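Chemist: In what follows, structures are represented as structure tokens.
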Structure 1
Amino acid sequence: MNAAVGLIFSLGGFVVCSVAAILVLLAKPMSRAARGLLALIVFSYACMSIYGLSHAFVKMLSASYQPFAAGDAPAGPAAIVVLGSGGYTIRDWAGNELSTPDGYAASRALEAARVYRLIDPAFVIASGGKISPRQGSEATGEIVRQTLVRLGVRQERLLTQTTSRNTHEEAVLDLEIVRKVGAAHVVLVTSDFHMWRAVGAFRAAGIEVVPAISRDPFPARFWDDWVLPGERGLREASSFAHEVLGIGYYRARGWYRPAQAATP
């Protein structure tokens, strides 16, 4: 699903769909349906790539969450769980490597470091493995762990989980670690648009979490960012589609539990 959504909501997806519609139109130049299909594709991608439109839908996913404050955490030993996103591993001609988080992973690590300073947790769990064998970078959990060290988190408090491939597996595997270290509660750090599905996945795994949303690493800063079609808008549309489809899929698999059905 990740690959399909990523292709559809991209420049490549627009080109593929447009070329397909043009071929249909060339084969049937008098067809109103073929002309309508091409017009629909162009109009749909134009709308999806406008940040002001796609961002409005993304905000619906995070409207119920506010930035974490120190008083949000209950009393008792806490564990911060930072969910993975992505990263890059760059190599030089001598084979030396440098791993860096992508924008979302960097934002989550930065938020986890902020929460760490606020609540002084017993442990911080950097979570996330490789999504597929084609991923050329290190596991996200390891990249985030390295980033957290640079941000001042003490290494003896850091734990890493690098075998999960999706949010469901993160919830299951991270919860095992939380129980082993005896944490009384979990502060969950992830992107604002991802928090809804992540909280439901952790409930389904058997634990309520305290949400700590990270900031958008790619905000629109100028008026033209909001109204002109561009990559930023497609990225927002992709995030919204991925989460909505993901929540539906997780519900069908029994991997998602809404608040009203939370485990006592």
Structure 2
Amino acid sequence: MTGDMQRVLAEFLGTAILIILGNGVVANVVLNKTKGQNSGWIVIAFGWGMAVYVAVFCTAAISGAHINPAVTIALLAANRFNGGWPMAMEYIAAQMIGACVGAIIVYFFYRDHFNATPDGSAKLACFSTGPAIRNLANAFFCEVVGTFLLVLPIFLMAQEHLIDVHGNSFTFGLGALGNLPVGLLVLAIGLSLGGTTGYAINPARDLGPRIAHAILPIRNKGSSDWGYAWIPVIAPILGGLFAAAAALPFRPH
């Protein structure tokens, strides 16, 4: 397998893992008769933070762990993505497919609980996001800001460098814990800013599972809410581009 194929496969697997764990925690909280039913928003936010940590840990060394089209496009716009538009489109396709597959796995994992839940909106929440108050302009703004605060720190995060007695510089990492800041960042966004839209901040995270919701034979599933679906796709891309622009003055020369 070529290096490029490994990178694309890593994006597929990483995004699938992200959705299995992230949408899985939502299903555990909102569906009927689960062990975690009604355990609350903090559990969801922690679950998503850990989902990001695990997905990044599994793929960072292979693909850079984008697992988010907004990150891929932002890095491409900042000329910090090796591969150009062709590879970026492969990344995005892999992320979308991985998200859809991950959502399908969550459905079959929790199928009995989906069947035990009459609320169609609760079922949709296990796949994709929606606004707590349906104000589309404000929801768009919230997704832009949330993604900006996700992508900008990713641009600015730096590894520690040490100088030995001979003046040689080397990188000092934290091993597996070196990926933890991204998970903590998503946790912080969820706890602080997730109450309005459910913080998609990732087009693949929302659109892939929404497609899965539309095609799966879910009992009494209700609408997939396609009238809202464009917001968690377009707004995160815009937020990522704003972050790329804001990071330009800090780019090392």
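The numbers here are math on the coordinates, done by the rules we state, and not lab data. Computed from a predicted structure; not experimentally measured. Cβ atoms are built from the backbone, for glycine too; each structure is taken alone.
Chemist: For distance in nm of label points 7 Å out along Cα→Cβ at positions 182 and 238, which of 1, 2 scores largest?
Modeler: Structure 1 comes out on top.
Chemist: Another question about this same structure. Match the computed value 3.5 of distance in nm of label points 7 Å out along Cα→Cβ at positions 190 and 222 to one of the structures 1, 2, and report its label.
Modeler: Only structure 1 yields this read-out.
Chemist: I have 30 for relative contact order in percent (Cα under 8 Å, 6 or more apart), calculated from one of the structures 1, 2. Which structure is it?
Modeler: That value comes from structure 2.
Chemist: Check the numbers for FRET efficiency 1/(1 + (r/R0)^6) of positions 46 and 142 (r between Cβ atoms, R0 = 30 Å, to 0.05) across 1, 2 and tell me which is largest.
Modeler: Structure 2 gives the largest value of FRET efficiency 1/(1 + (r/R0)^6) of positions 46 and 142 (r between Cβ atoms, R0 = 30 Å, to 0.05) among 1, 2.
Chemist: So Rg and Dmax of the Cα atoms in Å, computed for just one structure, reads 18.4, 69; which one of 1, 2 is that?
Modeler: Label of the source structure: 2.
Chemist: From 1, 2, which structure was helix-only ellipticity at 222 nm (-39500 (n - 2.57) for each DSSP H run of 4 or more, over all residues; to 500) = -21500 calculated on?
Modeler: Source structure: 2.
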